[in-house]
1. One of 1, 2, 3 was used to compute mean count of other Cβ atoms within 10 Å over residues 18-25, and the result was 19.1. Which label is that?
2. Using the calculated result 1.1 for distance in nm of label points 7 Å out along Cα→Cβ at positions 290 and 306, pick out the matching structure from 1, 2, 3.
3. By the measure distance in nm of label points 7 Å out along Cα→Cβ at positions 138 and 170, tell me the structure among 1, 2, 3 with the highest figure.
Structure 1
Amino acid sequence: MSDNTSNASIAFQPRLLDVVRERLRLKHYSIRTEKSYVAWIRRYILFHDKRHPREMGKLHIEAFLTALAVDRNVAAATQNQALSALLFLYREVLELPAPWLDDVVRAKRPARLPTVLTRDEVAAMIREIDDSQIRLMVGLMYGAGLRLMEMVRLRVKDVELSRGEILVRDGKGAKDRVTMLPRSLNKALSAQIAHTKAVHESDLASGGGRVWLPNALAVKYPSAPSAFGWQYVFPAERLSVDPRSGTTGRHHFDEKRLQRAVKRAVAAAGIHKPATPHTLRHSFATHLLESGYDIRTVQELLGHADVSTTMIYTHVLNKGGRGVVSPLDGLHAGK
């Protein structure tokens, strides 16, 4: 490759990635997805010595994905995420008539049962959390089946204390759903909302108090970013700059801090399972099924589009997937 070609590729790359960002924002992808896709596309271009994606095709994509699997030993989910980014590049950004994209094979994800904590383990883990705010968030993730990002992105207006409901907005798959609000957390959550209101009023008094809104709602409703109802229930301790708009505001609680707190609590409780914040959601579903709630109800609370996704939790119940009794136990019972 000549120096001129190399320099042209280097000069073109930032412009291409800017177009990728613009297209992702046009289609309302999250900032996390945007960062991930841009990073994978950049790595793909660098892997092939900065060649422009228009000059490459199916074999180049497969070579990149193979290198991820063989050289870096990445998980199937990671490999598929990289493929999704490249498919977005070719289909949505470059808009190439490339029927071969449908032939690119996704890595097969292994069928694994979710890690589930017992009720005693959940209680022991929560007892190890000293921070009352984090303890409340952990309680909500377990008690309402919330995902990590659903938890930290929860807005004041979506909490219905009187009805005992939480409205989860724009969850996985851009879907809304309603889940229960544990009554035992009403007092703590009311106190948290009061704290959030005090923080918001202080921000307003200092000329701030604006929060990021999705889907250009701030343009349609100019006063909404400063309205209390739109504030995050668990706001960040410090102000920050929005990476897209460049405006200063108060973001939500740092999800990494919550992840670290759960990890420490699990270790302190002497739990030897690989538990994460998402394990609390798995435990929520499993414990509801153990309590006799029907699977359709659990499906609705979790926000699963297909009941087959919810069915995985039937495999971790104490009596097995279908409540089958072992024939050996039947022999002993007959004695």
Structure 2
Amino acid sequence: MSSAIGVDAGGTSTRAALVDAAGVVLGTGRGGGANPNAHTPEVAAGRIADAITAALGAHDPGAVRACVVGMAGVSKLSDPAVAAVFESTWARLGLTTVRVVADAEVAYASATSAPDGTVLVAGTGSIAGRIRKRRLAGTAGGYGWLLGDEGSAFWLGREAVRSTLEALGRGLSLDGLPAAVLTAALGPSGVDVRTDAERLAASRALITNANAEAPVRLARFAPLVSAAYDAGEPAAAGIVARAAELLVANALAAREPGESTPVVLVGSVLTGTSPVGALVRRGLAGLEVLTSSDGVLGAAWLAAVDAFGEGVVRPVFPGIP
């Protein structure tokens, strides 16, 4: 029986699914995080192999007509030495047709069958992508923490720390978001600030704490912004509104004037009960705005299209429409 394999390889976990031309899921598998920017190529490729092997089960890898791997950190494969590690892995698994794409492509495909549209990603980082014929044709934003990542969890966390430093330096109230940031960074004693000298010391300690870790670790403060926003705190409202404004601007920058194709939202900042997501949807009013359901669904469907053609049935996963 001919089949296809889709893989969603993220920074913290990897999922694979084996499907047939009728959209039946024949097997699934899981592995650890496989972003080659966060793990060695050997580790990342090995974890993808683990997930694929589990999905294959007793099925013949020779019957796999196509495999699509949606990978966070796919740009790393532009290094020939890194690409060689993955090519060796595909050969060892017995897979002859493997296409590695950006994780944004499989996220887009998980939400819609439309070949053209926009994908807006906001998790730890952020990027907007222009999708043409189900492939990433251009981007807006996505320059990483130093140059961009506007509206992302990193950006929200950084703004929370900046807002706290401003409150400390200007003698403003430390209730709400500043207190939450100081407690998270310095412990309960971090909010025990009464004098100007103590404010200065707390400010220096917060700066030292923020700079002691990798910059993206600032994302851990993002949930504090959402909580403060829900409590009606003006500073948090300003941060959330600006994040949504930047994300909407990037999404529109990735589109052509008057374009009416779907926009697919992806990532923790845009999905669930996120206040940023709610404002982004409002900013994109008039467009068809969808939410990515599961990257492995999109990867499996793209693989099925590669294997069986455009008319193939979308795979149906339990619990996923």
Structure 3
Amino acid sequence: MTSTPTAAADPQATARAFAPASVGNVAVGFDLLGHSVRGAGDIATVRRCARPGVRITAIRGVVTDLPREPSANTAGAALLSLLAAERLGHGFELELDKGIALGSGMGGSAASCVAALVAANALLPTPLPREALYPHALAGESVASGARTGDNVGPMLLGGLVLATPERLLRISPPAAWHCALVHPHFVLETLRAREVLAAPYPLAALVRQTANLSQVLLGCERGDAALVRAGLRDDLVEPRRAPLVPGFAAVKQAAMDAGAMGASLSGAGPSVFAWCEDAAMAARAVDAMRAAFADAGLGSDGFVSPLDGPAATLLPPADGAGAGPGFLR
């Protein structure tokens, strides 16, 4: 007599996906604008199982002490949302391999939930379009940030530079030559703490200036007009309040600008700092200068150079061993 393999043992019931890091806010688009970054990310392995609900069985990599309770974990919450919406008659088991450091400002919480969704989606009888995964990614991201914000999950789902409204994702098309310099200092700044400093109201004049900045950046990207981006890529709202939370920020930003960057600011909630550059060579020079400035502030750092048209989350082949895969931030 032959036995029927269980869902967890059936390779057709397992999928792995990688989601890249991201730059959220992009200085001018708080909670709205972001782009993916080549070079680091998270991996999720999802197994379809008969048991209802979601079970997180392993968390490995550069972060291991995340909640195992699915509703308190961004990836788990995203899968719970997918299960409920699609009324699936099964559950999911989840393993996470974290390649993005906690509190780095590189979209680590978003990468986990997007990787989990892309893997789980591959196991559905009829996989959903990427845009249809967006509400479930927002549900997951809200666990970490306290808000349904799409500036990190949107670019991870679609790749590149994305304007993420509460209802839809709109891809923006900057020139292929434009690159991002991203430097992550070895310093933790949790998103919830970084949001606390934004509680006080903003004057109307500051909101108008920021709207003008965002408009110039979006139009500059679509036209390939670096002068417009240089005029607009500055944060009049969030950066002034968050900059004091990041040691050496002013010097790091100035180093990027001295290297020729079109603009520079905090990546997401920080402490990582990004700079937009007109080509890869300029971005490489900016990374070196920014890392030197962080070193002067007593912080080691990791640097990345990525096209603004960065990668989207993608399915991976089966793992040869636990934790195997690209994109680990050391």
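1. It was calculated from structure 2.
2. Working: 1: 2.8; 2: 2.0; 3: 1.1.
Value 1.1 for distance in nm of label points 7 Å out along Cα→Cβ at positions 290 and 306 corresponds to 3 out of 1, 2, 3.
3. Working: 1: 2.9; 2: 3.9; 3: 1.5.
Across 1, 2, 3, distance in nm of label points 7 Å out along Cα→Cβ at positions 138 and 170 peaks for 2.
All of the numbers you see were taken from the coordinates with simple rules; none came from a lab. Keep in mind that what you see is a predicted model, and the values were worked out from it rather than measured. Cβ atoms are built from the backbone, for glycine too; each structure is taken alone.
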